[in-house]
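Next up: the structures, one after another.
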Structure P
Amino acid sequence: MANRVITIFISAILLTLWSSFSWRVLPLYEQVLKDVPNEEQFVEQISRHINESGVYRFPGISHVDRISETSKINWLERARKGPFGYIFVRSEGVNPLEAGIYIRNFVINILASSLAFWVLTLANIKQFKKRWAVSLMFGGIVAVYGHLQMWNWMFFPIGFTLVNCIDTLVAWSLAGVPLAMGTANKPTNRY
């Protein structure tokens, strides 16, 4: 039991440290996240028109399958003309450096590491390299199903998407080391 907790904890620490390092030290995200020009005017317009936190899209449409053909054609024309996008708004504001965000991130990383540990234990793979490769595949699944899906459906820029994919793969390559070490020769009947 202690080995399991230590393994999961170390894996979560590595995920958390890599995340902080990749966002705060490496210039990866600085190259793909852009600041809004004329930010004060932009924020003033958002505050004037959007009162509720949420995800907003433009051009807007209620539900593409339930509107008239004329409305659908109008929406498609506006979408093709551009701009097209999504805005994520937190109308009440946030402190992006508050401790709670980092604590939630660590808890999420503990959950992810626990799931990975459980899968690796059930797989009962004998070789370290293969266990590590399976750990890396967790990052691959997130990169493909998460980040590439957002690129496809939400039109995230390819540069931003690739940075997120690389970031995720590196994180799981690091977290995979303690996971691969801590799941060696674990019998599957304990779970």
Structure Q
Amino acid sequence: MAQIISPEKAAELVKDGNRVMIGGFMNCGTPPKIIDALLARGVKDLTIIANDNGMPGKGISKLVAEKRIKKTISTHLGLNPETGVQMAAGTLEVEVMPQGTFAERIRCETSIPTMAVGLITEPQQAEDIIVNGQADLVALGRGMLFNPRWPWHAAMQFGEQVYYPPQYERSHPKMRAGDFLKPRADN
């Protein structure tokens, strides 16, 4: 059974030059106590694998500011100007890639199940990500915001049977007369 350890104990497992994968997005979900413990231990020359490098003064950005990172592998750098400064000075190696590629690489190199996120808007695109083994799951953000019935439309596109409660048939006035999953041409 997995054992819960203190942030200090977790930091003790990290040695100079290690690769460390850190969760979170823009500091949400990033483990601040473990990062503080890493700083207190003085570890350096880390390769950090994370979605981003945090925002100034928080999370991963503290490691950047203290120059404890030799390489960062992430999906964007836009919120941490110090990363750009060190990259331009040649003191920090930076590898940036799209989120789908990031998820695929983590999955291939670690066998950890991953979820692809990003600009996934079409059903075939989501299907290809799963079929080609780029990720285990696909998270829909923009696609669902643009089209709240995205999963139903995707299922129909792939010839799957779609089930929904009868009360949904009256959810849109222009669709009351027919199949509400197929908007009428006179919309």
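Things to note:
- If you line up P, Q by Cα Rg over 2.2 N^0.38 Å, for residues 53-148 alone, the top spot, with the largest value, goes to P.
- Rg/Rh (Cα atoms, Kirkwood Rh) from the coordinates reads 1.08; which among P, Q: P
- Test item: distance in nm of label points 7 Å out along Cα→Cβ at positions 13 and 109 calculated as 1.8, pick one of P, Q: Q
- Given 1.9 for distance in nm of label points 7 Å out along Cα→Cβ at positions 141 and 157, calculated: source structure among P, Q: Q
- Relative contact order in percent (Cα under 8 Å, 6 or more apart) from the coordinates reads 35; which among P, Q: P
- Origin of the value 12.9, where mean count of other Cβ atoms within 10 Å over residues 101-108 was derived from one of P, Q: P
- Comparing distance in nm of label points 7 Å out along Cα→Cβ at positions 61 and 117 across structures P, Q, the highest figure is found for P.
- helix-only ellipticity at 222 nm (-39500 (n - 2.57) for each DSSP H run of 4 or more, over all residues; to 500) derived as -20500 - corresponding label from P, Q: P
- Distance in nm of label points 7 Å out along Cα→Cβ at positions 45 and 85 - highest-scoring structure of P, Q: Q
Bear in mind that the values in this text are calculations on the coordinates, not laboratory data. Worth saying up front: this structure is predicted, and the values here are computed from it rather than measured. Cβ atoms are built from the backbone, for glycine too; each structure is taken alone.
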